[in-house]
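What follows are several structures.
Derivation of every value follows stated rules applied to the coordinates shown; laboratory data play no part. On a predicted model such as this, the values are computed, not experimentally measured, just so you know. Cβ atoms are built from the backbone, for glycine too; each structure is taken alone.
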Structure P
Amino acid sequence: MKPSILQDDTHTAFRRSVQDMIEEHITSKADSWRKEGVFPEHLLKLCGDKGFLGISQPTELGGGGRDFWHEVVLAEELARCGVTGWTLSVLAQTNMLIPLLKDLAKGAKQKDILTSAIAGEYYFGLAATEPTSGSDMVNISTEARAGNNSFVLNGEKQYITNGSVADYVIVLAKTTKEKTADNGPWSLSLILVDTSLSGVKQKHLDTIGLKTGDTGYLSFSDVVVPEDQLLGQKSRGLPYLLDGLQRERLIGAVAVVALADQVLERTLDYLQETNRYQKPLTEKQVIRHRLVEMRAKLESARQFTYNTCAAYQQGDGVDEEILMLKIHAYQTAQDIISRCAHLHGARSFLADSWISHILRDSQAFTFAAGTPEVMRDLLSKHMQI
């Protein structure tokens, strides 16, 4: 995989350190973890000990104080490590939940939780999506009514990354009793919830892919949460969340393009090593042309992604570009993975083949952090059409 020309020797050294960790602790076990559906929970603390979590966060919080390109490198290498489910669990934490906590945490208690997250001591989840509302976060049902110096939380959340393993979840909940046409999204707040509290229930959801990850369901029944666990300002939860989702979408584009790149590399190796009629499959012109076409499409998606990362690193406004990436880069990568699977023939239909695992896993990138249809709708509003 060809790195961005904007990456320097420090990024190269960091990439090697991530690759070394993967080689030592993941590579030999990845196949069995995928086949047996093992969530390698212990790897989070290992990443924390090596300084991978919060690599771009301030050093005073336990972070690495590095630039955003280090997050890009981490996402690219983890995407290629063979355990896509766990990779998505980690990337959601490093590029959605930890940044949210860094921006919104107040008081010693919340900041202690943040530093522990960067150290890899806790798994976190974002509990926004609900069984009946899906992407319509304005109309969620979960409520957090005022108690005695507390919030009393009731509701359900579903399709939550890390949902059944999270030690803490950031919950989007209504904190204003009645939603009106005027307050709308301003009735929603973000609350940090310890999942060990009485009334919290967590359940793992069985999925067709991401067998090394965790997708969960949570319910809250009269859960008493101290009021000092409110993140940021009351009734500002949805704007905070929408800002955070943009970074998750950007790093997701980095990851899915890197995953497609690995699939294309491995497919090329397979076609060069596989003979039909006494010749490698790459001797067939139609095969070569398909490979060239896929490489060109993938490179265009990669450069679009890198350009957007560069602008994001500089602090430029890239909301529209990220929404475009969520459509273009994700769908380009999925198309390449699907076409590569076709070139593997019947083996891509075997349940335990590596290509079938990636084919299933890659579907999750499409709807994580918003479906293409939602992205098109948001983009049309940016375009004022």
Structure Q
Amino acid sequence: MQQVSSSNKKTYIAAIVVLLLISLGCYVYLTLTKLAYLQNGTVLVLPVNLTSDKIEPQWNRYAAMDMLIHQLNLGVNYPLLQTEDIINIISLISRKHSDKAADIQQIMAISGAVLVIESSIKGTNNQYQLAFTLHKQHSSESDVVNVASIEQALLTAAELINQQVHPQHSKITEQFDSRFSPPQLIHAIALMQGGDSVAAEEQLSALIDTAPDNLVALRLLAMIQLQRHQYQRLNSTLTAAIIEASRQKDERELARFRLLLAQSYTETNKIEHALSVLSIAKTNAAKVQDWLTLGYISQLAGVINQRIGRNADAREQFKKAIEYHKMMGYPVGQTQALNDLAELEMVEHNYPQAYRYINRSYELVAHRRLDDLETSTLKIMSKIENKMQHR
């Protein structure tokens, strides 16, 4: 009897070991499959297409996109582009291909995103259907939710996406009111995209009179004033904006307002003021891991340092800019910083190094189809080649 019992015990233990090995194998397989399923990188949410017989005033394609972004919690491996960054990228693509809508592959190439989320909401009789598609490089997955409100549709879709991309996420349920809700703001953005900055400034000023706490409106107004060299107005706008952003404890907006202020100081030759403001802006951006803004802060710091002859500091800042933009996979920022580095090395007569940088830059331009940067990149490359031939 003891022999039979011992034999059964061994069989039982062997079965448990086999089951454990199978379970471990399944876990490893699923983990590897998930990693292959979606590589680490930036996520871009497209504006939400809204078609309904009755849409509440606070909803538009940008406000819905903004809320969806806010409700996504995809983990550190999948940083999200912010609403205004996405609008800028779409505008860049639209200028290149004004005769047709940009396709997903173009958006991925120029933004550097590994995942693009496309969605639409249809509604009738207080019933809403949100259909969304997760576009990856070589595949896509779709799903649909049916609920009683636009807000609930966005919340439900966000939770489904969170579960697919980042199953260990913590659920977000906080109240969120998008700064992109006012119709005047949407009209102003359309005017800016159409090149009518005067009318856009009027729309934004009118909106700020009634909603002085709308930080997006304040920043867009500041951008127009900087573009039009209205430095006194710009200073007043940014002073009010920084006070309001501080009150709201919005580190991301504080970083971007201070970047604009540093740009204005640079253009008016207040160099030391510009560097001081950039240092504070860098702290603001780092607190919220705003890698794109950190990239542009470092790039401007490099330009300023080169202007005042601190070439070693400039080189360090340009390299930091490249690294920050790499963290978002953003090829436009990488190309701009590589071009700056190449020109700096050319000034210091380091022509082989300059050529290596400009060659890396052109590879990005060609591979990502960055047509807006092709002419300037080739011009720098030609200058370097001429210098190398006449050494």
Structure R
Amino acid sequence: FINTLDTETIQSLALASRRKLSASALESVLPLTLSCVVVLPPKNGSDNIVYELIFSDDIHWAVRVPFQQWSDLRSESMRLDIVAQHYILSCTSVPLPRIHSYCLDEKNPLGHPYMMTDWASGVRLVDVWDDPGWWQPPRTKERFLASLARHMAELASLEFEKIGRLDSTEQGDSHFVGPFPSRHALCRTTRLLSPDSQIGPFESTHAYLSLPLDERRRSRDNELLAVLSLLLAGLPDPRFDAPPFVLGHPDFDSQNVFISEETAELSAMIDWDGVAVLPRQLGALTYPAWLTVDWNPIMYSSYKEQQHCDTEEELHEYRAMYTEAMRTLSAEYAEATRNSHILSTLAIAVAEEFTTGAIVYHLGKFAFGSRLLMYDLLEGIKRAPWFNLIPGDVARV
């Protein structure tokens, strides 16, 4: 794919974008000799190839080029990403890279859709979080988590009545929550039998999480999914089932977070592809994923192989630290955040098939106090009349 990307074309597009911004008075007057260098090799993201662009006036941009096979659905999702990011930038100080130029289709000189943004400044959190030598005053994890909480609280102040993708009118003068472009995207690693289509918006947390789980059970039911249905009915906090709903980062993990090398405070958050309005405990008021990795046994098993990794007790302490940082901003926000890892773990089990079994056992130990009891429950459900009830039959014990 990289061989199809012409760096001279990228340079030309970037320079044209800078000149257009200057002509519209969004930038100062440009030097007549302005030039641009495309840094090689590019970086590989989960869905994009990313080049750093360095202009001769020391401005740094990024150009992101999706490498999936393009479609109308992906184009629509990218359009909604841009709507939401513009909205967040206009209403908050959350440090998103500002979008300067984009194309939603392949009808351009590059031959691929693309987006040009500011280059994210700072140090990637994933590169330093587990490095004890890096965290020396004034760089402390407490200071970083406090700065992250401030920005997430600000994002949480943007409230909505439904769960879905943020959209705007054609004139861009008002915003509303519309459907998700793809029902299959809600089950990220599960092949569904039903045809793909728009889905939502949803009016409750339970409706939002139940739909992909019901889709999975219709496609291929088993006792793990039956128990997951029971856990989904009983574990989420009912106080956060109804509106308001909030925007949230779609991949709130350490590889997408940048921090200041001097202060360790948040400096940038990248990769907002798929940004949506979500339940509070899955959106801006959830824990970041690296603080809850111990609730996902498969991921934690891999993480523990690193030289320096957080123990379960340390992760629990960081969650308490983050909740207290949120409490200094809003007691209501802190209450939503405090046990948000229960709901986010359920959401992972619903959406990611390869994690379901391990998470069901983990949540079973939390709910029933014993993994052995969870094993007995699964064996019992496999033989139970409820699980084996044939459609049209009258239930009996």
Comparing distance in nm of label points 7 Å out along Cα→Cβ at positions 243 and 355 across structures P, Q, R, the largest value goes to Q
Structure responsible for -12500, with helix-only ellipticity at 222 nm (-39500 (n - 2.57) for each DSSP H run of 4 or more, over all residues; to 500) calculated and labels P, Q, R on offer: R
At a computed 28, 57, 14, 1 (P(r) over Cα pairs in 20 Å bins from 0, in percent), which of P, Q, R: P
